[in-house]
1. So if we calculate mean count of other Cβ atoms within 10 Å over residues 51-58 for every structure here (P, Q), which label has the highest result?
2. Of structures P, Q, which gives -22000 when helix-only ellipticity at 222 nm (-39500 (n - 2.57) for each DSSP H run of 4 or more, over all residues; to 500) is computed from the coordinates?
3. To which of P, Q does the computed value 15, 35, 29, 15, 6, 0 (P(r) over Cα pairs in 10 Å bins from 0, in percent) belong?
4. Matching task: 34 is the computed value of relative contact order in percent (Cα under 8 Å, 6 or more apart). Pick the structure from P, Q.
Structure P
Amino acid sequence: MHVLLREGFRGQRVVITMNDRTVYDAIGVTTDPETSRAGAIAVRAPSAKARVAVAVKPGNLLAAFDVDVSVHPHVAISLIGDGTVAFETSSRPFA
C-alpha cells in the first residue's frame with residue numbers, strides 16, 4: 001500500500017497504523033505549498049483488507065477506515081480545516 005500525506009499538515013506529529021501496527025511516526029510533518037504533499041510511505045499489507053488509522057497532534061485528530069488494498073493500493077490523507085481527516089483511495093498513483 002502506498003500512503004500519501006497531502007494537504008493541511010502544519011508541523012504536527014503524525015502516526016499511521018495499519019491493522020494496529022505502527023507504519024509511520026513522524027514529527028514536524030508539514031505540507032509543501034508547491035507540491036501539496038507532506039510525505040509518503042510504502043508499506044506491505046499483510047492481507048487484502050486493512051484497517052488504516054491516523055492520529056495527528058496537536059489537533060488531537062484521530063480517524064480510521066477500512067480499505068481493500070488489492071483494489072485500492074493507493075491512499076491519500078489530508079487535513080481539512082481544524083477537525084477533519086479526509087481519506088481518498090485509488091487503484092492508481094495520485095498525480
Structure Q
Amino acid sequence: MNFSKELWFALFFLVIGFTIWPLLVYYLGLALKIEFFLQTTLRIWAERVIYGPLGTFDATFLRSLCFLFFPYFFFNLIRFVLRISQNKDLS
C-alpha cells in the first residue's frame with residue numbers, strides 16, 4: 001500500500017466533500033427547481049443545514065458528517081468494486 005498516494009486521495013476527496021460538494025448539491029437543487037432549495041438561501045443551507053450541526057453531537061451531526069464525507073466514501077466504493085472485479089478477472 002502506498003500511503004502517500006492514499007493520503008493524497010483522502011485529502012483530495014475530503015476537500016471536495018467539505019467545499020465543492022455542498023455547493024454542487026445546492027445549485028443542482030436550484031436548477032432542478034426542488035422546492036426546498038428554492039426556499040432556502042445559500043447562507044441558510046451552509047450555516048444551518050450543512051456546517052451548523054457539526055457544532056453539536058446528535059443525529060444532525062452524523063447526517064451532516066455523512067453528507068460531507070460522501071464523495072470520499074463513494075470513490076472508495078468505486079475503488080473497492082474495481083479491485084474486486086480485477087481480482088475476479090485474474091482467477
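A short reminder: the numbers here are calculations on the coordinates, not readings from a lab. Keep in mind it's a predicted model, so treat the numbers as computed, not measured. Cβ atoms are built from the backbone, for glycine too; each structure is taken alone.
1. P
2. Comparing all candidates, it corresponds to Q.
3. That value comes from structure Q.
4. Numbers: P: 31; Q: 34.
Traced to structure Q.
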